[in-house]
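Participant: Next up: some structures, all given as structure tokens.
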Structure 1
Amino acid sequence: MRRRTPHRRLFAAALLAAAVLIPMTAAPATNVHAATAASTDRYDEDDCHRDGFSPELTARLDKTIEDVRRQAGIPGAVVGLWMPGKGCYVRASGVADTATRKPMFADTFVRIGSETKTFTVTALLQLVDDRRVRLDDPISKYILGVPNGHRITLRHLAEMRSGLFPYTSDPDFTRDLLSDPRRTFTPWESLAYGFRHPNTFAPGQRFQYSNSNLVLLGLVIEKVSGHKLADFIHKRVLRPAQLRHTLFPKGAEFPEPHARGYTDQTLSGAVADATEWNPSWAWAAGAMISNLHDLHRWAKILATGELLSPKTQAQRLKTLPTGFPGTTYGLGIFETNGWLGHNGSIPGYETVTVYLPSQKATLVIMINTDIDSQGKEPSTLLARAITAVATPGNVYDGAVVTP
């Protein structure tokens, strides 16, 4: 889920055309947990041939994905769809590198952007189950200096109803980030851009998607647990969920293999290679990395609450209107026409990871661009088209953004 800013929008875009791509060399994985992401469970298109969909449905999905990919200018796409009783479908199409024309591959690692929020909020809710925090505690109980912090609760933050000004909407933040996209931001440096503005509404009054909310929740987790956020998420979320290929990077490190990622979120508007850009500015709201294997596992774990008590999961799934038809938002999770999960967008990459309880179906989409097509996120266009074919009674419509 993405938000837009006066700089056309921050971390969304509209052209994938002739521009000089920035050559970059992949940085080594230096994160303490990066070694756990060594890809041993490789996904291949043959993985679904034995129990795949019917030839007719497979052909329709192939054509649908290719049509959307070409129309939206998506360089490469990986799609996984699992529907018990019907089979599964895994396809990689297009290119992983627009310069070399290397084909896209199913076991690529990808920056998952706002899907990070599902991990951060899960970690917070585990502290709720541990009775170390309460959802209706004010943020001021844990973090000082938050505008109106005595009235904004942890629940308001997790459900995007705090009223805090989104730091990514600040023009100086946009300029500073895009002037040097490899720089490191601390959580407080990011928050400071937002805290200089008045709050946009009273807590609980309405929905507004804001990374400021999740960065604050990350700080709460660190303060209460006594551990770095990356370490706590690794121990309490990734390890129990057996997500061996998911990590919270310290900086711009990116495990191999990974596709190159393309964005037009630059000061000039030209398309650039954002593969090695530093996602530290997004931290608890959007910095994590994963792959198809792990996102497939995570979709069901998230939607069914396997890591939480039933009572806490029920709190998570109490979704409220967002102002976007067909989509409601709970605690770090959305519901869109029956699908539960989240999407992600960060310069160069977009993802969708959702689960449909009524059919026990899972959909994962990973693409190597965040450049909009006709004002729409390309990952949303793909998800809508795929579900219109595979689950016509439950068509994905999960794009929630902030003007």
Structure 2
Amino acid sequence: MNLLLNSQFTIHNSQLKLTGSKSETNRLLLLQALYPNISLENTSNSDDSDVMNKALNSQFTTHNSKLIDVHHAGTAMRFLTAFFATQEGKEVVLTGSSRMKERPIKILVEALKQLGAEITYEENEGFPPIKIQGKKLTKSKVSLPANVSSQYISALLLIAPKLENRLELTLEGEITSIPYIKMTLALLNEIDVETSFIENVISVKPTTYNLQPTTLIIESDWSSASYWYSIVALSEIGTQIILSSYKQNSLQGDSALVEIYKNFGVETIFNNDNSITISKDKNPKLAIFNSQLNNSPDIAQTIAVTCFGLGIGCNLTGLHTLKIKETDRLEALKTELSKLGANISVTDDSLTIQQSNTLNSNIAIATYQDHRMAMAFAPLALKTSLIIQDAEVVSKSYPTFWEDLKSIGFQLEEV
């Protein structure tokens, strides 16, 4: 499905409820599988969380050997690799889309093998699909490079409470995406698992007993909120949108949006009912925006498009993990923003856009099977008409995105 986003429309000030964080949901679904006394509210309705949930529930079937296809869900691939490595007597093969088979898994597999896991590659060394023979993991010490995807680290931390002899995880080098690691540790703490994170060593104590019944309410997704921040930033002064449910002391690294978007004239008010009001109160005057996004790389596409739409130059760094996402997001941004008239350059770790007021119309934006490409570019319809190709890809993280856009006045037409 290709969608034409027409620039001739007026935004309505609106209130929207976004579903739970995909990052929190997928972590808690795994913990719920380990500790069934956990109940969850406001779970994500994303494809990724649906895949995660179905895969975890499949363990309760009578089959000892099965194929589990996670499609494009990178988080599910990493978390499920660790989970099934601990499931004694279960044999599974984890596979995914053609792009998933190009996304590396070796660092996590090697770390799990250090703990005693039995995992083999079905096709190419270091990449899915992988066969996992679940067994009791008795070793406790593991080390891995710290500058890799934090999902590898979180995968190990999430299974740690069920290891008999605790987990001592040593991170070598500069740590990437610390907020996501701290999110995982905070969620473990919420279910009374003891953890420590001192310098480059993370320790998790075993918690093999049954937890007391507990209900956890998942905060809405800040990554999804980023598109609404971009819309407000690209709108007229006075535009405001209310989003729920969000916490001022969020565990999510992408809550950095609150401070980042002040640079683009957007203010955030945290309301007493766990909603936030985001409003455009002034036009930005800066010529170039510089930001190190090592701790929140998932909002890099949104920020880059916002800057381009405002005619602001930008230099974004700390983006090395974007090259192994659903697509190489840096190259994808370079290609699609160039079509719109941007003077953009990228390296393995950074993206730079020169200040310019050029903005071409009626350009078709390729999405590369990447949900964030579709949603990051959609706010530009406030400035110019454009086509979003394969628009249904948003279901990976935000299935109701296009309906929510319509509800505030966006003009969408299938072409």
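Read the figures in this text as sums done on the coordinates, not as results from a lab. The structure displayed is predicted, hence computed values, not measured ones. Cβ atoms are built from the backbone, for glycine too; each structure is taken alone.
Participant: Name the one structure among 1, 2 that FRET efficiency 1/(1 + (r/R0)^6) of positions 145 and 265 (r between Cβ atoms, R0 = 30 Å, to 0.05) of 0.55 was derived from.
Facilitator: The value was obtained from structure 1.
Participant: The value 0.95 for FRET efficiency 1/(1 + (r/R0)^6) of positions 177 and 345 (r between Cβ atoms, R0 = 25 Å, to 0.05) was derived from one model only; which of 1, 2 is it?
Facilitator: The value was obtained from structure 1.
Participant: Given 27 as the derived value for relative contact order in percent (Cα under 8 Å, 6 or more apart), which of the supplied structures 1, 2 does it correspond to?
Facilitator: Answer for the origin of the read-out: 1.
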